[in-house]
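Any read-out appearing in this document is the output of simple, stated calculations on the displayed coordinates, not a laboratory observation. Here the structure is a predicted model, which is why all the values come from computation and not from measurement. Cβ atoms are built from the backbone, for glycine too; each structure is taken alone.
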Structure P
Amino acid sequence: MTPETVMSMTYLAMKVALTMAGPLLFVTLVVGLVISIFQAATQINEMTLSFIPKLLAVGATLVLAGPWLISVMVDYIRHLIQSLPTLAG
C-alpha cells in the first residue's frame, strides 16, 4: 500500500464524515442561533430552552435526511470493500 493510497483513502473517509455530519451541525447551529436571539430578546436564561429544540431539530433532520445519509455511507462502504483486492496486491 503506497502513501498515495493511504492519503486518498483518508481523504475519502474525511469527505464522507463531513458530508454526513454537515447537515446535522448546520441545523444545530441555526436552531442554536435562533434560540440565542430569542433568549437575548426576552432575557430568559433557561438551559433546557436551548437544549430541547436542538435535540428535536437534530431528530427531525435525521428522519428527513436519514435515507440520504445511509446511501452515502453504503456507497462509501461498497467502494471500500470493492477496493480491498487492489489494496492487498
Structure Q
Amino acid sequence: MAKDWSIDLEHGDYQHNRALVIEDGLMAIEETVSGCYVNLVTPASFGNPVHYLAETISRKFDSDVTYKFIDQCGCGGYVFRVWKK
C-alpha cells in the first residue's frame, strides 16, 4: 500500500482467532510501503495488542519498523500503528 492505511482485524473470523490476526497483521505490514504506516485494528477479545503483536513484529521486521499503541476504539477494539522505515 503506497499510503497510510488501516486494516480491520477486529470482526468476523478474527474475533476468535488470534493467530489469524497476527498472520494478516504481518501481511499488512509487508504490503505497506516504506515511509507509510498501517493501523492494525484488533479485537477487544484479545486485549491490548502490545502483549501479543509487538514481539512478533520485532522478530520479523527487526529495525525496519517502529510501532506504537494508539488507543482503544469506542467499539472496544484496539489500534496498533506500525510505521515502515
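Before moving on, here are some points about what is shown:
- Structure with the greatest value (metric distance in nm of label points 7 Å out along Cα→Cβ at positions 24 and 72, set P, Q): Q
- Given 19.2, 64 for Rg and Dmax of the Cα atoms in Å, calculated: source structure among P, Q: P
- Looking at distance in nm of label points 7 Å out along Cα→Cβ at positions 40 and 64 over structures P, Q, structure P comes out largest.
- Among P, Q, structure where helix-only ellipticity at 222 nm (-39500 (n - 2.57) for each DSSP H run of 4 or more, over all residues; to 500) as derived comes to -9500: Q
- Which entry (P, Q) yields the derived value 0.95 for FRET efficiency 1/(1 + (r/R0)^6) of positions 16 and 48 (r between Cβ atoms, R0 = 30 Å, to 0.05): Q
- Of the structures P, Q, the one that 2.1 was derived from, the read-out being distance in nm of label points 7 Å out along Cα→Cβ at positions 8 and 56: Q
- Structure (P, Q) behind the derived value 34 of relative contact order in percent (Cα under 8 Å, 6 or more apart): Q
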